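Values in this text are rule-based calculations from the coordinates and carry no lab data. These numbers were taken from a predicted model, which means no experiment stands behind them. Cβ atoms are built from the backbone, for glycine too; each structure is taken alone.
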Structure I
Amino acid sequence: MLNSGKPWMALAYVLAAGLVVFLGYFVEREAAEFLLPGFGLLFLACFYIIRQTEDDASIDLAYYWGMLLRVLLLFALPALSDDFYRFIWDGRLLLNFIDPYKSLPEEMLNQGLTGIDQGLFDALNSKPYYSIYPPLNQLIFFISALFSPNSIFWSTVMLKIIILVFEWGNLKSIRSLLTHYGLPQSYGLLYVLNPLAILELAGNLHFEALVIYFLLQALLWYEKQKIHQSALFFGLAVATKFVPLIALPLLLRKLGWKKTLIYGLIVAATLVITFLPLINTDHIWAIGDSMKLYFQRFEFNGSMYYLARWYGFETKGHNIIATSGQWMFYLTIGSILLYSFIAKPKGRWAGQMVWVWTLYLLFATTVHPWYLLPMLAMSVFSQYRFVYFWSFLVFFTYLNYAGGSYTDRLDVVLIEYGIVALITILELFGLKIQRFLSPKTHLPF
């Protein structure tokens, strides 16, 4: 019961639901005066629930409520990201038997194709690029178009249903892994009742929901010592987004060279199978050019990269993203490999993923809020909670869109990374922030 002697707890649950509806259905990205206070209040409500949840019954309720908050967003068009228009565009191309990797959007306009019209074209944020979404994503885009070839709204609903199915799987997988590790089930609420995860995945249709599911399944099979099955799911995670590859070197000291090689080969085979539609070399180059263009033009909420950008303006008089982006890439690979070789072989793989993901984001030119979510899911199995607070702070980068015109708010970036760095350092020096989140929970670390 929501009001079983705990009126403040009941109020927090109801307030969280009301704020999710308000933010999902009535607030646009540009309306920072409503978006940011609303998110802050939602985070406080969820934080209160996490902090007060103790017994098994209340934990179960919190998990179910977290899923309910996601379902509430089923009929809300994404307001914080317009990427979903490209999802629908690609899906409709497939419905017309058109290869989404072969032609630029403007080349498909005015061809008399079902669902391909001027309105959808105008909504695209990626008109100059070939599609960069892997075939696994394209299959889901196709399903949404098949369900509703002429309605953006119903295609979006279908995409959301698929995301919700994977999110339900994520909640179940988190509970299974927590049980395996002997950790309190309340730890999973850091993801389940995290406003960033709720709004960005179920609300704004980011496919990190699938990445998280496949990574959790890879972890589950890895812990069962079923390496082949684990590698299959890890390959599916990479087939959804390439980023999980950064966690692969961690296995070298855990499994040894031979088993890691077998693991990698299974991952590679999974990628080959899912990427068979890209077997045409022209397709591969087109996608490669689009991705290169993306990483040389786009910058958002960077940390180390922003320092390099400042250095470029001071010494060269212009943005040196073309060269500094390459150096950031090399530093990312180098730092991840270094950490992988010094990390404890018996350390928990999920916890070590948190650190390699952190290294990746520190050197990235673009760090959108939803990029943190796989790392957030992995962090619930570790003793470190800086990611949880980062998931709160990163949302305030939406202040860049306030008023309808984009402004790079360096003050927000400085505050964000400054606080995250401080919390991380305090945790590394032994501060048990988990006690602050769940003061009545015994720490197994």
Structure II
Amino acid sequence: MIDIIHELEWRGLLADCTDLDELQKRLSAGPVTLYCGFDPTADSLHVGNLVPLLALRRFQLAGHRPIALAGGATGLIGDPSGKSAERNLLTHEILQANIQGVSSQLSRFLDFEKTENPALLLNNADWTAPVSFLDFLRDTGKHFSINMMVQKESVKSRMEDRASGISYTEFSYMLLQAFDFQVLQKDHNCDLQIGGSDQWGNITAGIDLCRKKNARPAFGLTLPLITNADGSKFGKSVDGAVWLDPARTSPYRFYQFWINTDDRDVIKFLKFFTFLDRDQIAELEKLHEENPGRREAHRRLALEMTTLIHGEAAAEESIKASQILFGGGLEGITESIFREIAGEVPTCKVQKSEFEGDGRSMVDLLVDAGLCPSKGQARKDIQAGGIYLNNIRVTDPAAAVASSDLLFDKFLLLRKGKKNYVVVSVE
């Protein structure tokens, strides 16, 4: 059995643990059931959710049994952890739609068919919704001291801000998460909860409840909250959050997010997010140190992550699309991928009728697209070999562009030199 604790430590994924020595003994004694919760605040997870989600997968690969918990109950309340202001409450309809989206994503990362340690996908609304408010206060609330709760960082930081404060609704979130742990331990023999380091207070509250109600020990392990080397929040692109749903963040843009990783972060992220082993990462680290400009580590990170989330075909398409902006051929490119490329470069619009008959002068097109300041300069650039149509060099200043040159009957890709692109969109 893989020593999962040493694996997490090597990868830099172990932030804290309630009793590391005892947990190590428990893990060494045999398989452990563990869980991590994911509140469906949107209809898709994002890359910020990947560290705990992939940690569940790492535990399963090490022989333990993971439970992915969708927060059908806790999602109605909102976790104050890491939030400086009250969340907007979700409607029941939106929450159910979010649960469907998140659950389908959770199920892709874990193996539910394994004979020895199959994963479980559960919804905490199943055991929370049937409990009345009075029963919850009597059976669970009585085990919590207000004095203890207000000392938890997730609550304390909000109470110190008199402008925002914290509602009783979000204040009670800790009890609900603790209730989850107690129920999972009792019904599914779950002795370990993992989560981001901002979940420490909620996790330890659950451990206390397990001890008081189930009369057995439980463990908590937290994973680091990821930040970029420049101090910015991880998981954001120029377009906002980077989602796992391809309808929200296309595979191409997902690939670009990882390709654009800061040089200072790339080896760290290979350890955090991929399943490459020590030798593979050490080799990439060596290549990165010797020649960071080749971006071997970046390309491997982007390939591994895009394949993991979107599959091999989408990863291959994303690689091809990226190569096009470095002069690669357009053979086999799909229209959807080309549209992604079009979103990365300037675009100009031209009437389709201009390409009929003898076609449109390449010289005129270069001027209209803004790649050349004048017709004379356009001719000089063509003669110098610096002009490309659909990434094929144009050598004749008298060349014309015909309808047959159009990609998907509606686009042209013009390039001047190595990096100056314009997409011509035909109407």
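Which structure, out of I, II, was percent of Cα pairs over 21 Å apart, for residues 157-300 alone derived from, given a value of 63? Intermediate values should be presented prior to the final figure.
Working: I: 54; II: 63.
Of the options listed, only II reproduces it.
Have a look at I, II and say which one yields 5.3 for distance in nm of label points 7 Å out along Cα→Cβ at positions 13 and 341, as calculated.
I
Have a look at I, II and say which one yields 13 for relative contact order in percent (Cα under 8 Å, 6 or more apart), as calculated.
Working through the options, I get structure II.
Quick check: 7.9 is what I get for distance in nm of label points 7 Å out along Cα→Cβ at positions 29 and 373, calculated from one of I, II. Which structure matches?
Answer by label: II.
Taking distance in nm of label points 7 Å out along Cα→Cβ at positions 125 and 405 from the coordinates of each of I, II, which one would give 5.7?
Label of the originating structure: II.
Quick check for you: by volume of the Cα convex hull per residue in Å³, which of I, II is greatest?
II
The value 3.2 for distance in nm of label points 7 Å out along Cα→Cβ at positions 133 and 245 was derived from one model only; which of I, II is it? Mind showing how you got there, number by number?
Numbers: I: 2.1; II: 3.2.
So the calculation was done on II.
Determine which structure produced the value -20500 for helix-only ellipticity at 222 nm (-39500 (n - 2.57) for each DSSP H run of 4 or more, over all residues; to 500), calculated from the coordinates; the candidates are I, II.
I
Given a computed value of 5.1 for distance in nm of label points 7 Å out along Cα→Cβ at positions 117 and 317, which structure among I, II does it belong to?
I
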